[in-house]
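The structures considered in this document are given below.
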Structure I
């Protein structure tokens, strides 16, 4: 398995390089790295920065210069904040990692349980109720649902107790603002995680139900039943285990997209994550942040795809990694 993982990583490097080059050309064609300096109308400063950033070179040469900086750790300076780009992305990646981890973990467990229950009790009252709830969850806009949760679970209870509205900000794990067993951290993370979890469960449970139904109608399950294997063992050990492989593939792919796709959730709950950093940098035309941001998200997609492939071999004995 280790050999397969290393080989997949080596095969993924050209894909990441090609994707980064396409993104580099697209971003450079869309945004002007010297947009703010051109407003100063100082030709000497403009010429000096053009030479320093290598903007007087061809596009392939600019890309190689930028890629060399990424590899050596020199990711540049943000034109929006003036801070180091690598530090900005690192500080934004940590809150997003926490949100994705907890959201995906709870959503995966709940969706797996709902999938098995709905498939085993197909067309029952419980199955119909869960199906209806999943469609409602899929149809809920994240920005609207997040605001509703804030009103129902944060604002209204505090108003009934005569307290002021709670401030929306992110409290990190073991941050100076946390108290006790990081109660502030958990309190400020529960609403965004709940928003993300409900949205993911709604879509994952539908896919998991279909995968579980396909496993229950397979030949090996019918054979196990004919041999007199207990019903619980047939469902959990045979059908559920094999249906989890495609289910985890969807989970891994969606988790990779969440690294850059939580713009609305992070904006609503004031989480300084990757989505919010992308939105702020996009509005400011900060190409020095946008390019490394896209590269980090591309690497996350590759890593999650690798995890999905490895999970196949662990869950399905028929799959062999070569």
Structure II
């Protein structure tokens, strides 16, 4: 029995984790975007819940720059012990397809740990635009010069709109990139007639009648705006352009550490207090095991890579 115990401790030591001990110190979420961004907000909500269950602080370190690439490369080259984790958005899967020097391979250079939340992208217009449906909006766009605002060059709000307008509907609509909240304000003020953004900045204005939702870009309708149809419902099968958030770790992080973190983050996402906070922000808590998340990330890398190539999308 004594030999068995010694052998077990040796095995755990080789894995780099003892379930009784980990974590022994604070965990750091390196957030790929600035304070106040959607990625930052989600990271702080999950970190707050996680720190309670783990009994250790979860420290948020914002490291914006190069569309999130600086944070990604920094964590990729950092310690692989489970204490320094990357908190990123769907841009993690998009960037290597857009930037020739992103600095990382989204499939092979880091390990997906846990999904951190999800929100569909939304297509909407200023109330003065004479279109209440997607077919009406596309017809209007074909008959004149129109522009749409997005949450920035290379975001899925930009790529999704290009996929819909140029790729599927064969309509040219001028793209005007903004910072996320500014894109919504541009439509509310009438500066730009159309916008494609994630749900959180747009939903309050949609409910107040200051913008008119046209279509949700997920495969299913959003609980935040249940009466708004999806693009897929409106004749563009399998169309899906979402904003999601996830946690990643350096490649050599021990699998036992990754499994433990996945389990704990999924527990945090299942907490009613966190789900209530997510609901107020038009976010959904999506729990995935690590193999499922890896397949999802790989599919997103492939999807956006094909789109960027087919539509010859470039970012400045």
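For which of I, II does FRET efficiency 1/(1 + (r/R0)^6) of positions 116 and 140 (r between Cβ atoms, R0 = 25 Å, to 0.05), calculated from the coordinates, equal 0.10? Among I, II, the structure yielding 0.10 for FRET efficiency 1/(1 + (r/R0)^6) of positions 116 and 140 (r between Cβ atoms, R0 = 25 Å, to 0.05) is II.
Can you say which of I, II returns -12500 when helix-only ellipticity at 222 nm (-39500 (n - 2.57) for each DSSP H run of 4 or more, over all residues; to 500) is computed?
Numbers: I: -24000; II: -12500.
Corresponding structure: II.
Structures I, II were compared on FRET efficiency 1/(1 + (r/R0)^6) of positions 100 and 252 (r between Cβ atoms, R0 = 25 Å, to 0.05), and the highest value belongs to I. Of the structures I, II, report the one carrying the highest value of Rg/Rh (Cα atoms, Kirkwood Rh). Structure I comes out on top.
Among I, II, considering only mean count of other Cβ atoms within 10 Å over residues 204-211, which has the greatest calculated value?
I
Quick note: the coordinates plus some simple rules give every number you see, no bench work behind them. Predicted model only: the values in this text are computed from it and were never measured. Cβ atoms are built from the backbone, for glycine too; each structure is taken alone.
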